[in-house]
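The data blocks that follow each hold one structure.
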Structure P
Amino acid sequence: MTQYLAGVDVGTTGARCMIFDLDGTAVARHYCDYGATYPRPGWVEQDPELLTARTMEACRAAITTAGIDPREIASIGFSAQRSVACPVTADGVPVRPMFSWQDARTAEEVEALRELISADEYYAQNGLPLGTTWIITKLLWMRKHEPQLLAKTARIVQNQDLVLRAFGADDYYTDLCCAVFYGVWDVHRATWNRPLLERLELDPALFGRPTPPGTQVGTISRAVADRTGFAPGTPLCLGAGDQNCSVLGMGAVKPGLATVTLGTAGLAIVATERPLAGFGGMMITHHVVPGMWEVEGLSNAAAASLRWFRDVIATREKELAAAGGPDAYQQLDELAGTAPVGSQGLLFLPYLATAATPRWNAQARAAFVGLSFAHGRAELTRAVMEGVVLEIRDMLEQWHTAGIAIDCLRIGGGATRSRLWNQIQADVYGRPVETLQVSESTGLGAALMGGVGAGVFDSIDAGVAAMVRVADRIEPHPDNHRRYEQLYQAYTQTYEGLATGGAFASLARIQTGS
């Protein structure tokens, strides 16, 4: 019987199920959107029941599209958006909407943590810079603002934990890679940071159960089979966070292999043999390969910036697509291609969801800088694409400063569908970049991890050798790189001017009404 592997990616704005053969060829995929809500500026929430329902819907549609016997699917591996906080009762009922990782309401809680533990000490212990993204800050916010709901809360779990339980797992399992994002995890020792938990008067039993990626945690029941299309008894395997799965799906399983993923969020990640820390506010997480770590830089808005631009500004393209014309992103890609490199000096700061690595500024806001009558829609569109990559360039500068050698840089995420955006990346970074045959590397990594958990592959390396293929190598244009280095200098100077001059802080106060 032919075997297939399913990879389920429960992302920030929607869920995707992909079915692969054992050579890494995608035979079917389906995506279901669920989005988020924004009750106030800086607040981002999601409906956990809708998220689970749409995930199951995506699975059923993908299996139908594949036209295969679901009994041929050897396992289901999962990945999910990271640092999502979902408080649930003892019966598993959510007590409130999920806190998205993008939710930045917890600035006061960050300062309260800073009074308890210095930023340097926190980073040294937990591998994370103090910031609003981490789950511990959401718990502290509930303690202050929603004590009645916190009193009903038996567990605060992450996205994958929640979905796996709905699919049939017997507990809330947090993969080791994502345990870091609770914000109270000793990343060096791979265990709970008990001294900090004691100071916060918290029990680690409140969180999901830390478990190695690739662990089978259940099987599909008859009832879940009816909702998902999977065969009863199909193994459920714990995968990892979306970016950890993406790194795996891009084959970066050796030290010195680096990846840049431009999805809703943007991640620049390099694999290391030890938990390097102390520079640029990079996150330190566990790699899916046991005994390895990842050094990660995070962009909160990345390709979501172009989605915002499409929805808010490029209404003409969106309406044309809705009327049966070309896809709106394709139209924007062609439009941006008519603008010159550097968008005639128009700069976009992509801080639509605040600034993460290496700035970590919850007050930072997005901006177009340098606008003049010389700029049109083409320059505006290209500036958004360039600004997203310049933020990643800011992260790579931290690697360079720290002396981390990069042997190979691979790029992934939805942005790789654009050859223009791929070339912009090569030109901005000033080095060759490689794309993969499967651009949805997160789904591939999840499926591969499921294959390891179910014994289809006897090791992660074997799975990578079987399923990961390089598609293209894109060389940088030296003249373009020199132009982008000038734009990068303007980028850093503009940020510093707005941050130190108080503009970001003033705008944040106006938006929050404080």
Structure Q
Amino acid sequence: MDDFLWWRDGVIYQVYPRSFCDTNGDGLGDLPGITSRLDYLAGLGVDAIWLSPFYPTPDADFGYDISDHTAVDPRFGALEDFDTLVREAHRRGLRVVLDLALNHTSDRHPWFIESRSGRDHPKRDWFIWRRPRPGRRHAPPNNWQASFGGTAWEYDAASGEVYLHLFTRQQPDVNWRNPDLRQAQLDVVRFWLERGVDGFRLDVFNAYFKDERLRSNPFKPGLRAFDRQVHLHDMDQPEMAPLLAELRTILDGYPERYAVGETYLSTPDKAASYCGAEKLHAAFSFDFIRHVPFFPWTPGWIVRQLLRRDASFDRAGVWPTTVLGNHDQRRTASRYGRGEDDRMAKIAMTILLTVRGTPFMYYGEEIGMRNLRLRRSELMDPPGVKYWPLDIGRDGCRTPMQWDATPGAGFSSGRPWIRLHPNAAWRNVAIQDGDPGSLLNFTRQLLALRRASPALQRGEFVPPARTPPGLLVYQRRSPAGTVLVALNFTRWKRRMDLPPGAWRLALGDGRLISENPARPGRLELPPLGLALLDGG
């Protein structure tokens, strides 16, 4: 396609650096390790890599508490290693997207250390400080709660004031209303653009601004204190609009640069409202990973989610994204599948790569990595530590990439920072690479089919008027052709009539059945089987 645009038509692969590949044996993944695996990623068929944080961090939130936004944590390498990674990625046709957490810093960031040093310091207003409410010891100025538990305000005995943190107390929120802070943050964006970065994933971007009067949030029913509030005043403030316009102007000063936002407490309408001219290129609406415990993974539910999302993005005239897994969610194969059976994982991968929108693929999903169940003593993630057993945290989806069957799974020659999943001995890249029917080789074929198909990249999503029970069937149509996707969610063989047309099997284990020419053809799907049909 002559007008192929990488961030719209391509596939973006998320790398969690500390778990991808370790080259120095310290048990922690590093930037040279990612560089050493670029041939694998290029061969897989993705178009860009999104790197989770690798900046200096005390690890209160595993990289999202950043003490220097324009440096590399020595455990991950050096700026020279980053430059090499970008250069080698570009040489292979891969774009590089960085994770920027600009809502907050680490409490060990020089900015916060200076801000904390005294009420009269010029950087005091770079963070959100307030005096406690009178008459009560250390009472916060409002009812805001931290996402990871407890009040969102932390008392500082040295100054007698409290500061705001929407996550851990070691992650103070910055004050985007301060013009000097604002320019310092935008200078971070410019710094990485000048080093050749192609785009950014903006962590909880819609929480940058808070209500200027710091009004308390209204109450609503919920499980945790954070969930028992309507987050009216601690995010989604109108001041976001001019900031996004300024950010977009910076990005547009470089060719084909991109920004996608992690929309906090997202809905399709909310995510779409942040996209477009003078806004972000894209924003996550998390249609398949929000509310999953309360909704079945069924064809009907999936179609409803897709139609709801596409309606929101179509109204706004912007392009959606599709996410099934990331560093905050249980592994897709564990969430939707059973045991070590990969048939549902193939169905999930097909949905990710064939519905309308830019797919984001989490590392290891292409080999069906499973969530690791950790003992309580092994938990490191703040929500898991605080809320166990109601919340087991996010550690289980961040285990080392399983490259081969060696003791370190090809990830490290040392002891990994978090233990390997026991299935690494038989579920790994090396073994699946040699198995024509593996999830890895299926994913490669599907990515190749997607790259060759304008319909799968930009075609409209067309659900059928009627679908046999247990089947998810839809078409992607474009002027250049049509692809029909049929997925069997049942554990029984299913048959369906095909629409009129000259269909051929493009991928999958389905079987076309020849019948009387006066009737449409039929498709037979095995249990948990699938088929992609090319209609020309």
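Read the figures in this text as sums done on the coordinates, not as results from a lab. These numbers were taken from a predicted model, which means no experiment stands behind them. Cβ atoms are built from the backbone, for glycine too; each structure is taken alone.
If you rank structures P, Q by distance in nm of label points 7 Å out along Cα→Cβ at positions 455 and 487, which sits at the top with the largest value?
That would be structure P.
When Cα Rg over 2.2 N^0.38 Å, for residues 247-302 alone is calculated, the result is 1.44; to which of the structures P, Q does this value belong?
Comparing all candidates, it corresponds to Q.
Thinking only about FRET efficiency 1/(1 + (r/R0)^6) of positions 335 and 399 (r between Cβ atoms, R0 = 25 Å, to 0.05), which of P, Q has the largest value?
Going through P, Q one by one, FRET efficiency 1/(1 + (r/R0)^6) of positions 335 and 399 (r between Cβ atoms, R0 = 25 Å, to 0.05) peaks for structure Q.
If you rank structures P, Q by relative contact order in percent (Cα under 8 Å, 6 or more apart), which sits at the top with the largest value?
When relative contact order in percent (Cα under 8 Å, 6 or more apart) is computed for each of P, Q, structure P gives the biggest number.
Please compute volume of the Cα convex hull per residue in Å³ for structures P, Q and give me the label with the greatest value.
Checked P, Q; max of volume of the Cα convex hull per residue in Å³ sits with Q.
Kindly point out which one of P, Q the value -12000 was derived from, the read-out being helix-only ellipticity at 222 nm (-39500 (n - 2.57) for each DSSP H run of 4 or more, over all residues; to 500).
Derived from the structure labelled P.
Have a look at P, Q and say which one yields 7.5 for mean projected area of the Cα convex hull in nm², for residues 47-134 alone, as calculated.
Q
Could you figure out which one of P, Q the value 0.30 for FRET efficiency 1/(1 + (r/R0)^6) of positions 95 and 167 (r between Cβ atoms, R0 = 25 Å, to 0.05) was computed from?
Answer by label: Q.
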